[in-house]
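Trainee: In the part that follows, the structures are each spelled out as structure tokens.
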Structure 1
């Protein structure tokens, strides 16, 4: 395997984190991240952000907020 370099690792980072790259690319990017502190830090930030957003998307809005949003949507639809 060969180090893919910073440019490729950063360009394909999101796909790598979602396991959407082929096995060879995955191995090359993983190897690069293991040996490049800058890219490794960027990958950690991206992974942490992805996890935080995923957790936030699973939460349900409070009933009062949901009611306000739906009321506003109905008002906008009625105006059109």
Structure 2
């Protein structure tokens, strides 16, 4: 899957999950920069990402993510098989 496609889908997901049409997915984006991205918001985001991209993550994979770029890399690696 092209990296641009991953970020386009992530932008749509972020806007939906956090109800903010100004959000744009970028590799350096962190939870601290998004209103409502707390632990519950993180769970909603990951659930929506899994459903949207048709992937599943182990808890250990998602707890250490530092920014959206790391999530995009994880999605890309999983979507490739």
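Trainee: Can you tell which of 1, 2 yields 81 when volume of the Cα convex hull per residue in Å³ is derived from it?
Mentor: Only one of 1, 2 returns 81 for volume of the Cα convex hull per residue in Å³, namely 2.
Trainee: Starting from the value 1.0: which structure in 1, 2 was distance in nm of label points 7 Å out along Cα→Cβ at positions 4 and 36 calculated from?
Mentor: Computed on structure 1.
Trainee: Which one of 1, 2 has distance in nm of label points 7 Å out along Cα→Cβ at positions 28 and 60, as calculated from the coordinates, equal to 4.7?
Mentor: That value comes from structure 1.
Trainee: Ok, one more. Out of 1, 2, which structure matches 38 when relative contact order in percent (Cα under 8 Å, 6 or more apart) is calculated?
Mentor: The correct label is 2.
Trainee: Tell me which of 1, 2 gives -25000 when you compute helix-only ellipticity at 222 nm (-39500 (n - 2.57) for each DSSP H run of 4 or more, over all residues; to 500).
Mentor: Structure of origin is 1.
Values quoted throughout were computed directly from the atomic coordinates according to the rules given, and no laboratory measurement underlies them. Keep in mind it's a predicted model, so treat the numbers as computed, not measured. Cβ atoms are built from the backbone, for glycine too; each structure is taken alone.
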